[in-house]
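Listed after this line are the structures, all set down as structure tokens.
We did not get these values from a lab; they are worked out from the coordinates using the rules stated. Predicted, not measured: the structure shown is a model, and the values here were computed from it. Cβ atoms are built from the backbone, for glycine too; each structure is taken alone.
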Structure 1
């Protein structure tokens with residue numbers, strides 16, 4: 001085995017030929033502490049998993065993308081809230097209702113009902129083929145006259161109208177005919193009044209205080225209370241309104257009328273609507289917007305306020321809480337629900353609030369599993385503007401990027417960890433040896449010079 005000894009890299013020096021010093025011992029202790037610290041920090045780094053992000057072309061083959069949302073419109077009742085979808089491919093869907101839920105809310109954002117229901121559009125009487133002059137027996141009210149009417153009558157119906165509105169003009173002769181028939185019935189004459197308020201004239205202040213959003217709006221007031229009212233949503237024929245009055249003049253509350261679907265209990269001033277659901281849109285630039293829409297009402301743009309709160313806004317399939325916890329450890333979580341719980345206030349009436357959303361698909365590969373999370377993240381920029389005489393809206397414009405973000409979990413290999421440990425031990429040992437040699441030889445040189453100086 002003598003040949004094996006000849007290739008020994010680390011030949012030993014007899015202990016009697018070595019010399020230990022105080023400085024060398026101190027350096028050896030320090031180097032041991034440094035090596036231990038570097039070993040444990042690198043071992044902790046070896047156990048950690050790093051997220052590596054890369055960008056590549058989106059390989060998804062889906063032609064549609066899912067949008068999940070919950071938006072509360074603070075000043076638009078549910079019966080007027082409409083969801084429309086438009087994109088550059090020519091798609092134009094109006095008043096989308098599939099997979100959409102509407103819940104009425106009051107001015108404080110509290111639910112009026114647990115679930116929202118769609119109110120059917122009221123039927124109007126057919127226009128007269130040969131119009132004739134209908135006697136105007138229904139009184140016009142201002143705010144003071146309105147308070148007096150509610151105080152003096154058991155049941156009050158008020159038609160809030162605008163002369164320029166075609167639906168108001170269509171209702172006017174029917175309204176007068178219904179009231180003319182009511183006042184001919186002695187039991188009803190003293191207890192009931194059907195009045196009207198011109199929201200562009202003497203009744204403008206009354207319409208403002210009653211938060212009228214659309215024309216014509218018919219309100220019902222009972223029990224001599226002007227603050228407690230219902231919205232009449234039944235058919236707008238004189239037969240339907242006369243029948244409603246005869247059945248409700250003696251009722252103390254609105255429960256029966258509400259159950260029959262002829263009225264809707266108001267949520268008070270500033271009634272709004274929580275709109276939530278899912279829509280499928282093409283993977284092309286477009287927008288979906290919430291606006292006022294009705295087939296039997298007219299809207300005055302300057303009176304609409306589209307202030308809203310976004311509860312959540314996400315793209316792609318909804319993720320479970322367990323998946324969200326995994327996603328929370330990555331950068332993808334910050335862009336998953338950017339508009340969550342954000343409040344957007346319209347600065348004045350007739351103001352459209354628009355959100356520009358840049359959407360990018362994100363795939364998160366999970367280490368140790370043969371699965372990955374597919375989701376979307378987006379950036380959002382919001383703006384508001386006034387657009388002449390058109391109706392304001394809450395607009396969410398989206399643009400899906402052709403690129404995809406791929407997030408992968410990667411851990412260090414044991415070979416790399418072992419290489420680092422060897423480099424740490426060898427490097428610290430070598431540097432310490434250089435410092436020890438420098439101190440030892442420097443000290444010896446100085447000592448010899450001092451001894452020579454004494455001899456001279």
Structure 2
């Protein structure tokens with residue numbers, strides 16, 4: 001869900017002659033201090049110098065939670081109506097401050113998630129005002145932030161996945177270009193700890209005070225084992241530091257939702273049932289799916305590729321880890337991949353399709369075809385796994401933005417083929433229909449009605465290499 005933006009009108013404070021030569025823009029300084037110790041009175045102070053803009057934006061739904069909004073004018077603080085926010089003097093040197101009660105902000109899985117009455121998880125963009133158009137980086141100091149300990153969980157009032165600027169646990173940086181995909185932050189009743197997994201540090205944040213069936217050690221084991229499962233694809237966990245926010249859902253036995261925000265710092269939120277047993281964590285797909293995202297660059301306009309990648313690799317990786325059988329994998333694929341095939345007469349080009357099935361299963365089928373195509377073209381010496389290794393080796397994790405052209409070139413160089421580019425043209429741009437039964441038959445997979453695997457099929461060796469069979 002795209003958050004609607006409230007635009008604060010800011011008048012120009014000086015009247016330069018329209019024909020005067022334009023001075024070089026001074027470097028912007030965007031300093032923020034947040035008192036995060038009370039989620040009902042989240043106090044934010046911002047000082048913008050040379051922001052170079054006549055506008056400031058704030059998520060519209062946040063207006064409902066603002067209990068005070070002030071701007072500094074002539075050395076004095078002037079209060080503004082939260083529902084009719086207007087400000088001036090903010091193009092060169094501007095100070096604003098406001099207080100937000102997160103309990104009064106509109107809630108959704110995509111925005112602010114409330115846990116009880118005093119604990120919240122929210123994207124940074126849902127509560128932080130920012131200049132627009134944006135340039136520079138926020139230098140953010142957050143009172144109440146501290147390092148996650150190794151060992152036992154400890155109680156805190158604030159935690160975030162934002163990227164740190166130093167060893168100081170209260171100092172963070174957020175480039176304004178990354179604002180919309182910043183990171184999650186949690187306020188209120190929290191417990192956190194840090195674990196080492198696959199050459200990375202992962203902060204686990206349990207949000208709220210609900211009692212989980214999982215013990216603290218079982219929570220840590222779940223996150224660590226999922227991270228190590230994903231590391232088998234990337235050869236290590238794809239980012240050096242990540243935060244995983246676990247939000248308990250009363251009465252549920254599974255994980256009901258997950259989401260990644262990464263450009264401002266790698267972070268994942270998972271809504272996990274309070275009755276989720278340890279023996280079922282390997283059966284959960286959500287956390288592995290979200291962790292796969294961390295090893296692939298953020299790409300705009302191709303959700304079918306980013307979601308399709310995680311949808312394809314999640315069951316493959318759990319099968320390679322021995323958590324599922326190869327029969328389970330191919331039974332799942334034969335039943336699910338058909339969801340990515342549009343009905344007769346419908347639009348076929350992935351670039352022009354936008355349903356959930358198109359993004360997840362249409363994209364997963366595309367990634368699977370690329371993987372099979374690369375393996376077939378290279379006599380099974382290369383795969384899409386190798387493309388992901390190469391992209392990550394070039395710094396292409398989820399904290400950076402890539403274009404399709406950059407990804408296509410990386411795939412071509414790594415595999416010595418243009419399989420990826422050709423299939424983008426055929427299935428994403430032009431929209432060819434896929435003969436799914438034949439595709440599976442060539443891999444030696446049939447389901448009529450019982451699943452059968454034919455090791456004598458033309459591409460059976462490729463199928464076995466995908467699933468991790470000897």
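Of note:
- With distance in nm of label points 7 Å out along Cα→Cβ at positions 29 and 157 derived as 10.1, matching label from 1, 2: 1
- Looking across 1, 2, the calculation of helix-only ellipticity at 222 nm (-39500 (n - 2.57) for each DSSP H run of 4 or more, over all residues; to 500) that yields -9500 traces back to 1.
- Structures 1, 2 were shown, and percent of Cα pairs over 28 Å apart at 66 was computed from 1.
- Computing Cα Rg over 2.2 N^0.38 Å, for residues 189-292 alone across structures 1, 2 gives 0.98 for structure 2.
- Rg/Rh (Cα atoms, Kirkwood Rh), for residues 317-396 alone derived as 1.02 - corresponding label from 1, 2: 2
- A value of 24 for relative contact order in percent (Cα under 8 Å, 6 or more apart), calculated from one of 1, 2, originates in structure 1.
- Among 1, 2, structure where P(r) over Cα pairs in 10 Å bins from 0, in percent, for residues 277-356 alone as derived comes to 13, 36, 31, 15, 5, 0: 1
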